[in-house]
Structure formats: C-alpha cells, structure tokens
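These notes open a run of structures that come right after.
Coordinate-derived values only; no laboratory data. In this text, all values refer to a predicted model and were calculated from it rather than measured experimentally. Cβ atoms are built from the backbone, for glycine too; each structure is taken alone.
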Structure I
Amino acid sequence: MLPAMAAKPRIAIVGPGRLGRALTLELRQAGYTISEIVSRNSAASKRKARVLARKVEASTSTRDNAHLDADLIWFCVPDREIATASRQLASLVPWKKKIALHSSGALASAELNLLRRRGAAVASVHPLMTFVSGSIPSLKGVPFAVEGDATAVRTARRIVRDLGGEAFTIRKQHKAAYHAWGAFASPLLVATLVTAEQLARTAGLSVMEARKKMLPIVKQTIANYEALGPAGAFSGPIVRGDAEIVGKHLRVLKKVPEARDVYLALARAALRYLPVRNRAKLKKALEL
C-alpha cells in the first residue's frame with residue numbers, strides 16, 4: 001500500500017475540455033497547485049490547454065511529451081479515451097507513489113489498471129454535475145462518487161472536501177446504474193424539455209416562445225421537488241385522476257409521435273411511483 005499523501009498534492013490535468021477546465025479552476029481556487037495541463041496533439045486541444053494553463057500558471061504538454069512530475073494525475077478525458085490516454089502516458093515516467101484518478105461516471109477505476117500495475121494508486125472520482133460550454137458550475141455541495149484503491153480514495157475524499165463537495169462510495173458494479181441515474185437528472189431532463197418545445201409548436205408557439213414561457217413552471221417544479229419531495233411536487237391531470245383529459249392529451253399527441261412516446265413512458269412511471277387518483281381509469285386511458 002502506498003503511504004498517505006501530504007495535503008494539497010500537486011496535480012496534473014489530462015484533458016482541457018469542459019470537465020477539465022471546470023475542475024482545474026475549482027482546484028486552483030481551493031488552493032491546489034496545477035503543475036501541468038496535458039492535451040491531445042490537435043491544434044484545438046493545444047489551444048484550450050494554453051488558455052487554461054495561463055489562468056492557473058501551469059505548463060502545457062501533449063500526451064507525447066508530458067512531464068507528469070505532479071503527485072496526482074487526473075484524467076478528464078472522454079470515457080472511450082481513458083484507457084488509451086493512460087497507455088500513452090504509462091511509459092513516460094515512473095508511477096510508483098503517484099495517484100491517478102479519472103472522472104468517468106460509468107467506468108470503474110480498472111480503466112487505469114496499467115498504471116496500477118506500474119505502482120500508482122488509482123480511483124474513479126465522478127462529480128454528479130453537468131458541464132457544458134459557456135458555463136462553469138460551482139462544485140460546492142456537489143456529490144462525488146468515489147471508487148478505487150484505499151490510498152487514492154482517501155486523497156480524493158480530501159480533495160472533494162476542499163472543493164466543498166460531498167464524496168460518497170460507489171461500488172464498481174453499480175457505476176453503470178449510477179451513471180444512468182445521472183442521465184435522468186440532467187441530459188434526459190433536457191431531452192424532455194426539448195420535446196415539450198416541439199409539442200408547443202402544435203399549440204401555435206415558436207420554439208423560442210415555448211422555452212421562455214416554460215421557464216417559470218419548470219423552475220417552480222424544481223423548487224417544489226426540493227422543498228416538498230416528488231409526491232408534493234406532482235400536479236396536473238394524472239395526480240387528479242382525470243382520465244378524460246389524459247385521453248385528450250394522447251389524441252393530440254398523435255401529431256408528435258416522439259412526444260407521445262415520452263408522455264406514455266413518464267405517465268406510466270407516475271402511476272408506478274406517485275400517488276394518483278382513479279388509477280384503473282388512468283391505466284385504461286394509457287392503453288395499459
């Protein structure tokens with residue numbers, strides 16, 4: 001087992017994309033030294049690395065010539081690139097006494113097995129947060145799912161605490177389910193909203209009008225969910241058991257088949273997980 005690492009290890013970030021950028025800036029704000037930003041060889045990736053490195057006074061390199069003199073190497077690359085990136089970097093430096101982390105939500109720490117075999121302590125550390133271009137979210141209060149070697153996990157937990165986040169243990173066999181859960185909380189929520197935008201066109205609104213007019217009810221629904229829980233936040237014809245109105249919805253939704261599929265799936269979920277009235281009539285209306 002590797003010895004416990006001193007507080008505030010020096011960190012190298014592999015991948016200057018959306019997650020890497022947000023994590024780098026938050027780590028620096030939390031008092032960590034970012035020694036190096038490692039990019040791919042493409043011009044776009046190198047440019048992102050230079051811009052980010054200037055913000056945190058770090059050096060830049062590529063996967064071909066990285067120095068990796070940091071205590072901790074954090075892979076912030078797409079899932080499909082984690083194993084490849086670790087292979088590219090494995091022979092550049094000795095890995096004994098280093099810690100290597102990756103931030104995939106779906107993949108376990110085993111993606112870094114090559115570095116583990118070379119002496120590194122490895123872990124997966126995934127923030128349950130959305131990272132998109134044009135937005136850098138705060139990591140305060142954000143849950144981080146952590147799994148891997150004991151030394152790497154201890155260090156990761158300390159870093160998460162310094163970032164203001166909340167680390168929790170995830171078993172490697174549960175990571176795919178955990179990541180799918182996260183998909184429902186953000187990207188599929190956006191997919192639901194964009195489906196609603198398309199349906200609004202059937203009601204005579206433009207997509208931009210729909211987006212603007214939906215925001216008050218969307219924000220209030222999230223606020224109600226937070227304050228009152230799912231049962232308290234659930235409203236509309238299904239909770240009232242108004243099967244006739246649900247039937248009207250389904251008839252008009254034939255004009256937008258994709259929206260009808262989404263409606264049926266979510267309505268069936270509501271019948272299973274939420275308190276509703278006139279359950280039998282609603283089941284019939286939903287063609288169950």
Structure II
Amino acid sequence: MATEIRALIDEGVARLKRVADDPRRESEILLGAALGQPRTWLIANGETRILDCEATDRFEANVTRRRHGEPIAYILGEKEFWSLPLLVEPVVLIPRPETELVVERALAHVPAGSAGPVLDLATGSGAIALAIASERPGCRVIGTDISPDAVTLAIRNAVRLDLAHVEFHAGSWFEPVEDERFALIASNPPYIADDDPRVEAGVRRHEPHAALFSGATGLEALGAIVAGAPRHLNPGGWLLLEHGDQQGAAVRRLLADRGFVDVATFPDLAGLDRCTEGRLAGR
C-alpha cells in the first residue's frame with residue numbers, strides 16, 4: 001500500500017525517539033537513503049506517495065537497526081570526514097568531527113608542495129591519511145593499522161577518492177615502516193580506559209573495542225607511540241596525537257620525557273583538550 005513521505009518520516013520519528021537526539025533528522029536521513037533522495041527532496045515532496053515497496057522495506061529495516069542502537073554511519077555504510085565521503089563498516093571506528101583538528105594541525109606543519117612523508121598510525125578507515133593527502137597532493141602519505149580488515153577498507157576509500165599517493169599497510173604501530181623516517185606522524189589511537197563510565201552503551205556494543213580502549217589507564221597506546229616515534233621522525237619532525245579530554249597534561253609529560261619540544265595541546269570546537277603535539281629536537 002502506498003504511503004506518503006510525511007507519514008513515513010513521522011513513523012520513523014515515533015520509533016527513534018528513545019535512541020536519537022534528533023529523531024526527525026535521522027528518520028529523514030534513513031528514508032532518503034532508502035529512496036536514493038536527499039533530505040531536501042523529502043521535505044519538498046512530503047505529500048508524495050511512495051509506491052516502491054522495496055524502498056519502504058529498506059527504510060523499515062534501517063529504522064529497526066537504528067532503534068536497536070546501531071550508529072547511522074554503519075547503517076548507511078558511509079560517513080563524511082573533511083568533506084570526504086568515507087566508507088565505514090563495523091571493523092573501523094566511525095570518524096568523528098573532533099578528529100579534524102588533527103588534520104588541521106598536520107596541515108599547519110606540512111606546507112603546500114611538501115613531499116612529506118607523513119605517517120598515520122591506527123588509520124582505521126584512513127580518515128586522517130586521506131584528508132591530508134587530499135590537501136597535499138604531492139605528499140607521500142602512509143597509514144598503518146593492526147587490523148587487516150581496516151587496511152582493506154582504507155584502501156577501498158583511497159581508490160574511491162582517487163588518491164593514489166596514499167598507501168596502507170597492516171601491522172602493529174611502526175612495524176610496517178620499520179626502516180622509514182617521516183616529517184610528521186599523526187594518530188588517533190585507542191585512548192579510553194577500559195572501565196571509563198562515560199562511554200555510551202551503543203558505542204561499546206557496536207564500534208570495535210580495539211580501536212577505542214587502550215587498557216587500564218587509557219594511556220597505553222599513546223605511550224607506545226611516543227616511545228617509538230623518535231626512531232621514525234626526521235630531526236625537527238612533528239608528532240600529533242588525539243587523546244581524551246582529560247589526558248592533555250599526561251600526554252604533554254609523555255612527549256617532554258622523550259625529548260620533544262614545542263609541546264602544546266589544542267582544544268576541539270567544544271573547548272575540550274583534544275590534540276597534543278610536539279617537535280623532535282634537532283632542528
């Protein structure tokens with residue numbers, strides 16, 4: 001039976017009220033995806049009756065998945081980051097807007113026309129590496145991740161975005177680039193303590209544990225990166241780390257203890273400590 005677009009949206013709103021901060025927006029996104037139409041088209045055609053039963057079935061199924069707490073990005077299979085449409089699957093962390101701060105700081109240290117090279121550790125979907133590569137087309141960019149499935153997805157994203165100067169390798173931290181040095185190393189590693197009560201239940205249930213949780217303190221991965229970075233940075237090279245909003249002071253200490261200078265922490269758009277950087281002494 002044909003149903004008006006407006007009625008379908010309202011049905012989605014009613015079902016998503018308990019899980020969504022903005023159930024109308026999410027209902028419109030899910031219906032638009034099912035119909036292959038943008039939200040603006042839905043709003044302008046609210047009285048149109050949908051005759052495509054398969055599309056309405058897709059919408060109903062996606063609303064059910066969202067109602068059970070699954071993130072919209074996994075349902076749609078895509079998330080925008082740095083204006084790039086990235087494929088995302090449950091094998092990788094969903095890129096967050098605050099991670100764009102890492103990209104901003106990286107670009108501040110990698111001038112236009114630079115050849116790099118740049119390393120992105122724990123690359124996941126390839127978000128940081130691909131964003132830098134999109135802004136610095138002459139720069140060699142490498143991403144590594146311990147998950148072969150994540151690396152496969154990052155490669156798919158690079159091909160989809162036609163960014164041929166990016167390469168991805170599977171392995172733990174610096175293992176895939178053992179003999180290489182870089183002008184800049186960036187990372188959004190796991191930095192949440194295992195027992196952190198602030199983590200939403202849906203995040204724990206749906207996103208990859210290894211990409212989120214670092215250990216008892218949340219500093220384990222950050223410490224490993226800081227310890228290994230000097231062997232893989234050119235003199236004067238930069239290390240940039242995303243971290244939790246209460247970890248800025250601890251990360252600054254880690255960098256200073258390993259001989260990094262010009263250490264500074266930068267806030268995200270919410271005013272929370274989010275990215276700390278340091279320069280390897282030598283130039």
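Taking distance in nm of label points 7 Å out along Cα→Cβ at positions 41 and 193 from the coordinates of each of I, II, which one would give 4.9? The read-out was computed on structure II. Here helix-only ellipticity at 222 nm (-39500 (n - 2.57) for each DSSP H run of 4 or more, over all residues; to 500) was derived from just one of the structures I, II, and that gives -15500; the source is I. With distance in nm of label points 7 Å out along Cα→Cβ at positions 145 and 201 computed over the structures I, II, the top value is the one for I, the highest of the group. Work out the source of 1.23 here, i.e. which of I, II gives that when Cα Rg over 2.2 N^0.38 Å is computed. The structure behind it is I.
To test your reading of the models, identify which of I, II gives 63, 31, 27 for Cα extents along the principal axes in Å, for residues 73-240 alone when calculated.
I
In terms of mean count of other Cβ atoms within 10 Å over residues 9-16, the structure with the greatest value among I, II is I.
Name the one structure among I, II that FRET efficiency 1/(1 + (r/R0)^6) of positions 25 and 185 (r between Cβ atoms, R0 = 35 Å, to 0.05) of 0.40 was derived from. Source structure for this number: II.
If distance in nm of label points 7 Å out along Cα→Cβ at positions 169 and 257 computes to 2.8, which of I, II did it come from? The structure behind it is II.
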